[in-house]
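*Asks:* Right after this note come the structures.
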Structure P
Amino acid sequence: MINPMGERESKALLSGEWTGRLGCSDHGKPYIVPVHYLFDNDCVYVQSPPGHKIDVLRDNPNACLQVDEVKDDAHWRSVLAFGLYEEIKDVRERERVLSDMFERWPHTAEVESHTKDATPDTIVFRIRVTGITGVFENH
């Protein structure tokens with residue numbers, strides 16, 4: 001049986017994971033991509049090179065992030081966080097967010113090189129969470 005999760009439990013799941021699916025609307029069509037993220041202070045932070053996802057979010061800032069924790073078919077939790085896209089342009093805030101991401105994500109060579117050597121054209125953005133919902137199943 002699927003059960004609702006409270007806001008506190010939903011935020012705890014967002015805080016505990018680091019990979020999710022970013023959803024947005026590309027001229028009325030759903031567009032969903034996997035992303036690494038950091039959840040902090042009611043915001044989801046993501047870094048990305050320029051590209052289609054950024055173009056879509058600039059055109060329509062409404063977005064969501066869906067995150068799961070799945071142990072098996074009968075034991076899982078899922079959260080959907082809704083919010084608005086905002087690019088982080090302040091240099092100090094951008095550096096802080098990138099540093100926090102590096103500390104949070106597993107230390108892989110790819111993540112380390114992307115984070116430490118983020119070029120100025122790398123987009124750092126947040127989804128300011130305006131609503132959150134979660135469900136779980138535990139048989």
Structure Q
Amino acid sequence: MKSCIARRQSAGFTLLELLVVVAIIGLLAAFVGPRLFGNVSKSEITTAKAQIEAFSRALESYRIDTGNFPDTALGLQALVVKPADTPKWNGPYLQKEVPLDPWGHAYTYKRPGANNRDFEIVSFGRDGSPGGSDEDADLTN
């Protein structure tokens with residue numbers, strides 16, 4: 001009879017033990033969670049910079065073939081779809097369609113660019129508007 005009672009008492013976890021485990025998991029999540037989300041924002045910025053660099057290389061190839069960079073009106077689409085008045089176009093210069101930035105906004109292309117650059121490609125960051133800091137900062141070539 002004693003062995004049956006002893007088995008019943010050790011056959012599972014008590015409510016207190018389960019609460020302690022849940023509390024430990026909650027504390028771990030509170031410490032680890034913000035670090036993981038911080039890395040996600042860094043990866044979005046890195047992705048945007050890499051995409052801008054890829055567009056810049058594709059635009060240089062476009063210029064070599066056609067003799068000039070596409071106008072602002074043509075935009076980055078000129079890297080994928082042949083403009084009507086560009087006979088020396090030898091594209092597509094990108095393997096896929098022009099992607100949105102990591103925050104879901106379209107990249108802005110201007111020719112000529114700011115500061116005497118031939119062109120400018122801009123991602124306005126997470127907020128999608130000019131200015132800002134951290135994830136909301138503008139990224140450009």
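*Asks:* I have 15.6 for Kirkwood radius over Cα pairs in Å, calculated from one of the structures P, Q. Which structure is it?
*Replies:* P
*Asks:* Looking at structures P, Q, which one was helix-only ellipticity at 222 nm (-39500 (n - 2.57) for each DSSP H run of 4 or more, over all residues; to 500) calculated from, given that it came out as -8500? Don't skip to the end; give the middle numbers.
*Replies:* Details: P: -8500; Q: -15500.
Computed on structure P.
*Asks:* OK, next. Identify the structure, out of P, Q, from whose coordinates distance in nm of label points 7 Å out along Cα→Cβ at positions 32 and 80 was calculated to give 0.9.
*Replies:* Of the structures listed, the value fits P.
*Asks:* Assign the value 18, calculated as relative contact order in percent (Cα under 8 Å, 6 or more apart), to the correct structure from P, Q.
*Replies:* On the way: P: 35; Q: 18.
Derived from the structure labelled Q.
*Asks:* The value 0.00 for FRET efficiency 1/(1 + (r/R0)^6) of positions 24 and 88 (r between Cβ atoms, R0 = 35 Å, to 0.05) was derived from one model only; which of P, Q is it?
*Replies:* Of the options listed, only Q reproduces it.
*Asks:* Comparing structures P, Q by FRET efficiency 1/(1 + (r/R0)^6) of positions 16 and 48 (r between Cβ atoms, R0 = 35 Å, to 0.05), which one has the largest value? List each step's numbers first, then the result.
*Replies:* Numbers: P: 0.95; Q: 0.10.
Once FRET efficiency 1/(1 + (r/R0)^6) of positions 16 and 48 (r between Cβ atoms, R0 = 35 Å, to 0.05) is tallied for P, Q, the winner is P.
Values quoted throughout were computed directly from the atomic coordinates according to the rules given, and no laboratory measurement underlies them. All values derive from a computational prediction rather than experimental measurement. Cβ atoms are built from the backbone, for glycine too; each structure is taken alone.
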